[in-house]
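None of the figures in this text is laboratory data; all of them are computed from the coordinates on show. Please read all numbers here as calculations on a predicted model, not as lab measurements. Cβ atoms are built from the backbone, for glycine too; each structure is taken alone.
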Structure P
């Protein structure tokens with residue numbers, strides 16, 4: 001592969017990275033691509049991820065949502081469960097967090113058989129963080145400092161996959177709001193800091209709801 005296609009997959013990006021670096025792949029790239037590979041298969045992995053738990057209809061509160069019987073005999077919710085999403089970034093990792101909406105407010109605490117909660121059981125410890133991209137933040141900083149074409153392609157791919165997973169959620173849920181900087185917005189902010197010759201660690205994430 002002499003050049004990347006306009007919309008390369010992860011395998012193509014990794015092959016291109018090896019080619020232009022003569023097989024010498026930096027550890028920071030390896031960490032980032034390994035983590036991105038994990039969310040590539042988030043719906044096909046055998047283990048029970050928080051993302052898959054969210055889509056498990058057996059935990060949906062149909063007494064609240066209502067229920068429709070389809071001609072096929074299957075049942076679906078009359079109203080989509082309401083959730084809010086949050087792009088969470090630390091100095092190392094990117095995470096996508098989810099909160100159920102109860103009476104118009106996001107819920108932080110465990111819920112069990114709450115008639116107003118869209119889920120029968122909600123445990124923040126196991127369900128709030130839908131997935132994590134380990135080491136993505138230092139990789140983005142590294143890329144803006146001395147990255148090559150493959151590095152930038154990997155960041156764009158990560159942003160695209162996260163967007164696709166959010167779109168997948170939107171098919172089953174009413175997402176009332178999405179807070180925090182997306183990966184693309186975070187990159188735009190770093191670019192702005194660079195153009196103004198400001199240090200990257202002066203960046204502050206807005207809407208820091210986690211504190």
Structure Q
């Protein structure tokens with residue numbers, strides 16, 4: 001069930017200054033409360049409740065013009081849809097709402113996160129051309145922001161797409177490059193992901209480094 005219609009960007013109602021400040025504060029508090037509750041539900045595995053609460057948080061943040069927080073709620077909402085295999089809904093939330101929000105406010109890091117999530121969504125939906133494109137866009141912005149971890153994430157994503165396309169030698173080159181980039185970094189999570197991805201390559205080829 002898609003949630004996007006309830007929080008498409010909209011202008012909050014016009015009120016007098018003093019009342020508007022109070023209203024915005026209340027909406028921010030409500031948004032934070034919904035967001036915190038959604039995270040608890042997500043951790044417990046209550047994904048339907050998490051979905052509804054992230055949607056409510058997004059609505060409150062958007063109404064109070066807290067567009068960074070709005071984007072965070074949208075990314076979480078899209079991720080829960082992905083966890084539930086709601087690929088169309090996840091795509092709509094991230095591509096049509098979150099990415100546009102981050103583009104409008106000029107948040108490069110938000111756009112990068114959106115591209116990464118779209119890469120994951122399209123990969124899960126077996127739309128490999130789209131997944132490759134969005135992982136590549138993530139990597140381009142990661143380089144601009146000098147975010148090595150995000151760049152390595154994009155390279156791993158690209159390698160996973162190539163493995164699924166049986167382009168094993170190309171995937172191996174990407175994974176070797178990712179390992180090289182992480183040599184001086186203490187990032188156990190990404191190193192584990194590289195190892196897990198390498199296992200998907202036929203053993204004869206994976207032995208070549």
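Given a computed value of -12500 for helix-only ellipticity at 222 nm (-39500 (n - 2.57) for each DSSP H run of 4 or more, over all residues; to 500), which structure among P, Q does it belong to?
Structure P accounts for this read-out.
Of structures P, Q, which gives 0.10 when FRET efficiency 1/(1 + (r/R0)^6) of positions 77 and 189 (r between Cβ atoms, R0 = 25 Å, to 0.05) is computed from the coordinates?
P
A value of 14.2 was computed for mean projected area of the Cα convex hull in nm²; which of P, Q is the source structure?
The structure behind it is P.
Of the structures labelled P, Q, which one yields 13 when relative contact order in percent (Cα under 8 Å, 6 or more apart) is computed from its coordinates?
It traces back to Q.
For volume of the Cα convex hull per residue in Å³, for residues 85-148 alone, find whichever of P, Q sits highest and give me its label.
P
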